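Participant: For reference, the structures are reproduced in the following blocks.
Throughout, read-outs are computed from the coordinates displayed, never taken from laboratory work. Treat the numbers as computed from the prediction; the structure is a model and nothing was measured. Cβ atoms are built from the backbone, for glycine too; each structure is taken alone.
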Structure P
Amino acid sequence: MSLRCLFVVQGEGRGHLTQAMALRHMLQDAGHQVAEVVVGKSDNQAVPTFFREAFEAPVTNIESPGFVSDDADRSVRPWATLRRMLGRTPTFWHSLDTLDAAVDRRDPDVVVNFFEPLMGLYAVTHSPSVPVVAVAHQYMFLHPDYRFPAGRWGRRWAARAFARLTAWGASRRLALSLYPAPDRPRDTLTVLPPLLRPGVFRQPQGENEPFFLVYILNSGYANEVVRWHEQNPGVRLHCFWDRPDAAPVEAYDETLTFHQLDDEKFLRLMARCRGLVSTAGFESIAEAMYLGTPVQAVPVAGHYEQRCNAVDAVRAGAGVCSTQFNIGRLRTALGRGAEQRGRFRRWVRRGRCQFVRELEAAVREFPAEPTPPLPMEDRILETA
């Protein structure tokens, strides 16, 4: 049976977007189709062109909660983020209506949610009559083997509660991981390798060139990169950012070049560079590990999930983590990527066929009658 899928994607950064692109190829190869993609973005962001072009299906935007950065666009402000989310509640209700219209319009066999929180709220308010499969690395937060950074119990609790919210009503939660871990059937939690784009597997091997690659989620970190570069002008850097008003390519000088986000160019350079310095997005770390490129992970200040990603990357042997774009620290990680590349590649390849099987099983096993939503007091207790 050919499945008709609806994708709902949290569009902040690039990780969930590229995961959706990867799964779309797997589904297509298996004879299934993606009927529509709904992308949640905050009001100051646009869906990248490379993502729209990757789908033959329509791509619909909805307004979704997003982080609020400081004035320098360097760190996340948690309380300002919460206030903004509460203040935009009417807008998010409208987004839920748009999402409901997409479900009615496409009548999918399965909804695949890439960590979009509004899909969790939709499950609470609308009780979908089709199975929902939630896919994200953040579901590893719910696994007992996951190791959080020391301290910050409040943020740990919040990260776990938010992960549960995004997967509310999901019949399966697929936790993407940098290393194998046992499944948790009683928690509907299956551990799978990262969802890497087909372009990663097409990159040549052994073509190292004398430059470092930099990726910054928040453009405010560009000044930090420039300061390090001016102290080390002989080190060639290619830096990718997501600054809306930037030109496709801006040469700062002969050895520092800024590039607007372009996934194919980014992959080509990652396969050839000596090392990657990046804000601690899961997908960039996973791609670098597959290519054997050592990583320096720099979590965005105040972004607890990125702090978790950085610690997890070190645990997986990807490289080092730091609090600043001091690219000199990456030199201590050179050679580490090759040590774990073979093991990580086997883990990725072994799990690729399982993604489609999980979606097919979710449709096959879904009950004919949807489960009624829990009373509000029970929802609060279970989320905690």
Structure Q
Amino acid sequence: MRLPTPWRSRMIAVLIVAVAVVTAGPVSGTTRASAAPRAALVSAVDREVHFTADGTTAYGTLHIPAHRAGRRLAAALLLPGSGPTDRNGDEPPGFTPHTLALMAGVLSGDGVMTLRFDKYGTGRTGLGGRSSAPDMAAYTRQAVAAYNTLRAQPEADSHALLVVGHSEGGLQALLVDRAVQPKPAGLALIAPQDMRLLDLIRLQLATELNQALAAGQLTAQQAWLNNRGVARAIADFRAQRPVDTSGLLPSLVSLLKGMFGPVNADFVRSDDAIYPPSVARGIAHGTRMLITCGTEDTNVPCRTMPPLLSALAAARTTGPGLQVLAGLDHLLHPIGTPVNDPAIAPAAQQSLHDFVRPWRHATQG
């Protein structure tokens, strides 16, 4: 979840409408002159691909890194965060951090091919004729179709399929794992949604109210009343009662009506019904995992991670596990970096390198 800009509340956008070369040395006991010639080098390329889920065509970018002809590559499906976030991790024109496109570049350097796609409500895909956001299950079916499309590519190694999800995409990665065969060999959960949706939103809004209080924009009484009012509205929605937003700040009223109104209510209810640690307990034993949290991430704070981490430990997953990224925010930027700066901090890049190390060796020799 991306933190809304204080009192301009990008959370509405987050929720509305709601993807080196292998140089084989000479065989032992042979001379270099007698070794078989290496296969030709295939240049890196982006291919536009499309696939269908529930009758709607989705469009994406398949990136193939430079490799030797005939070499099968580790292949990663990239899943975006919440809201109208497109294949590149952007909500153009105003929000363009390029998070997923940059991840694809990092992984390409390790010889990993990637697929990222325009989910419902974004890019070329659009809403597929819908007038409201699909529910979470529909987004999962779309991501599963993307995974199967990636698996079917001639360059993909079916034994080295990976899923990398950012923010809500981290939860979606867990849901894709539950739905597909063969299972992914590894999952990377980058600043993942680790709580029920409305619990996380309540936490985010409490942080915003506390910041406004500290800045002198609200009194202690106003902050307390609005925190209580948000909790009341969430309880009403969960109980399927009329949502009472009386007495709340106008920005909160607008946000809550946007979430709980007819366009988004089905999606919000379906996402909020999912407790991520419960899904994580079903991950296959031995799955390689990466989980990141930034110490400056106020969308998904590190302190909320323990239940998810305990569930993954109970599932006996392996890999780098939790990587705490000091000084980084939700977009993998050092704190204070402009939102639209197209960069991923070196520590975040290194976490991805560590995650794919077994397959990097396998594909690059």
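Participant: One of P, Q was used to calculate mean count of other Cβ atoms within 10 Å over residues 166-173, giving 23.5; which?
Facilitator: So the calculation was done on P.
Participant: Let me ask you something else. Taking semi-axes √(5λ) of the Cα gyration tensor in Å from the coordinates of each of P, Q, which one would give 33, 23, 20?
Facilitator: This figure was derived from P.
Participant: OK, next. Just checking, which of P, Q has the largest value of Kirkwood radius over Cα pairs in Å, for residues 142-277 alone? Walk me through the numbers on the way to the answer.
Facilitator: On the way: P: 18.2; Q: 17.2.
Ranking P, Q on Kirkwood radius over Cα pairs in Å, for residues 142-277 alone, first place is P.
Participant: Out of P, Q, which structure matches 1.00 when FRET efficiency 1/(1 + (r/R0)^6) of positions 38 and 126 (r between Cβ atoms, R0 = 41 Å, to 0.05) is calculated?
Facilitator: Label of the source structure: P.
Participant: Now, a different point. Determine which structure produced the value 18.1 for mean count of other Cβ atoms within 10 Å over residues 158-165, calculated from the coordinates; the candidates are P, Q.
Facilitator: It must be structure P, since only it matches.
Participant: Among the shown structures P, Q, from which was the value 4.3 of distance in nm of label points 7 Å out along Cα→Cβ at positions 310 and 342 calculated? Walk me through the numbers before you get to the answer.
Facilitator: Numbers: P: 3.2; Q: 4.3.
The correct label is Q.
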